[in-house]
Structure 1
Amino acid sequence: MYANSLVELIGNTPLLHLKSLSDEQRNIRVYGKLECHNPGYSVKDRSALQLLRQAERDHGLKPGWSIVESTSGNMGHALAMLCAIHGYHFICVLDPKTPKANGNVVRAFGGRVEMVNQPDESGSFQKKRVAVAKSIAASVPNCINLDQYNNPAAIDAHYYSTGPEIVNQLSGKVDAVIVSASTGSHLSGIARYLKERNSRTHVLGVEPKGSVVFGGTFAPHLQNGSGLSFKPGNIQMQWVDETVKVSDRDAFADCRRLALHEGLLLGGSSGSIVHAARKYVEQLDGPANVVLVLPDSGLKYLDTLYDDQWLNAHGLEDVLHDLDPPAARSVALESI
């Protein structure tokens, strides 16, 4: 079996039983949906593909045309990758908060990076990034701004792929799902699909402290890609039962714990989800199957949240104090 196109490798990501988060005595099993197994290493591959397909249908997008998008990184990676194989020019609007590796990835696929260096009145770069992307689309011939924040196609990507995969992987026995807010798209699409099939499935949305997708006042935070300074059109709160805001410290500590106890190197939004999951599992009576949608790989964050000196420089040295090495385990390994 082989794929004829990289597009065929998007989706069908594995579901991993996370033993360090589960409680077998109460028959509570926690699973991680590993979106880092997409070819672009994140959940945004799904959204990017659907956004491009919709643009082909609605706008006649064809090889030689340009795509412009505001992004904090993962959507830029996904679009640069897909534009390269489809013959589209890609213009990626980033800001100084974006890890350097993300800009390098876009350039490696032949994309162009436009930097927004001045924040808006809230201290965030996001509104200005969005405005710059719209301005470029209006001034460049045959150029489309996909608008991942408000385009329903991004929700459809997860209603028609991620949600069904989760249900099928657990034979329909999904008691709760915990998902990052991000642009609202994968939370809304997954939640809608699961709720339409079982209204008792508990949906918990997670965002960084300082993000305003679920309300509140914006404040700067260090978690990259999972928080916004505005409420996107793609957030559909009617499908969400509970929301949690997680601090940078708690998110990064749980990222480091995942690496130590599960062998998973994931991004900060996954740490937020795991932190929320720990609190949620504590109050469950059981039995329950709980699914965590873990958005991306940690490889882009090796010089930030996985760098001890970076944590110290940002006043987060106490993250390291709470990290105990994994308990010794007796594991039978098959001979190789």
Structure 2
Amino acid sequence: MKKLLIGAALAASLATAASAQTRVSVVAPWSSLNAFGLIEQPFWTEELGDQTGGALEAKLSNYSELGLSGEEILRLASMGVFDVAHIVVGYSVSDDPVIEGIELAGVIQDLPTLREAVDAYRPMLEASLVENHGLVYLGIYPNPSQVMYCREPVESMSDFDGLKIRYYGASMNDFIEAAGGTGVGVPLAEVVPSLQRGVVDCAFTGTLTGYSFKFPEVTSSLYGLRLGWGLTLIAANKGFWDGLSEDEQSALSDSVAGLEAKLWKQVEVDDAAGIACDTGNGECPYGEAADMTFVPVSDEDDAARKRILEEAILPQWAARCSQDCIDGWNETVGAITGLAAAK
């Protein structure tokens, strides 16, 4: 009888603990990305539970296993299909110029400037997510810089003329077309066969992403103009968030802040490592290096970049944005980069 009573008490205790635990459904980007295996997966599957004393436990999936292109994630998170989502900005926010404003093609060329711009722009991101999408901002982080992989040699921006170039995001397409190329939308997982078949001549993606997805096997030239940083938002569905206790909200927010910090630190390594792995110029920590030719951006091309921003990218983005949106961008990202948008 004593054993039965002890067993019943233990069962009741376990039931209480289980009922106190909150399961969080999470979707992260492609499993082939270095950040997923190295940081995102262990955080969600192990560290979150440890950091919250078991109060929160994540059920993790990713774009690859679900067969998602990335374009659907913002909508699915808003609908509550996922409790927490990693949302790649360039893929998901074609209908939200406020969020798009932090990833306008060609604006930011280095990580310190990106960090400053993201910090300044954060209140606009937070407001747009909750007001327009029913999402609560938890964090944002970059991937390695988005550069151009080409089958044939490319020596300057003038070589864009006549090329079919894979892009994602409206402003990246605007930039490619302003430089004389033709933008072709291709999901990341389909880029290599598209390059092989001649559907595209070149493709923009991250320096390490291209290496991870085997781009160097079908390309020879790596042009170093940075059209983006693969910025990725981490956001919670507001209905899910509102259902958490204050302690759970604080625990989730604090834990994700730690994840965000790790991802920012990792990209400092991976941006340079990607170029080394693609070209063999330096040590590749992730496998055998390829032998692509790296083409740096000349002063002439940097001047052309600024001209395209002023004449095409910013005016076309401003046409999609409200005056409040434009003013907010000019006071933050614009002030930091020395640019100004206007209708």
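Rule-based calculations on the coordinates, nothing more; no lab input. As the structure is a prediction and not an experimental result, all values here were calculated from the model. Cβ atoms are built from the backbone, for glycine too; each structure is taken alone.
Quick check on the output: -12500 is helix-only ellipticity at 222 nm (-39500 (n - 2.57) for each DSSP H run of 4 or more, over all residues; to 500), derived from one of 1, 2. Which one produced it? This figure was derived from 2. From which structure (1, 2) was percent of Cα pairs over 29 Å apart calculated, if the value obtained is 36? The correct label is 1. Look at distance in nm of label points 7 Å out along Cα→Cβ at positions 51 and 131 for each of 1, 2: the largest one is in 2.
Hey, volume of the Cα convex hull per residue in Å³, for residues 107-282 alone derived from one of 1, 2 reads 151; which structure? Value 151 for volume of the Cα convex hull per residue in Å³, for residues 107-282 alone corresponds to 1 out of 1, 2.
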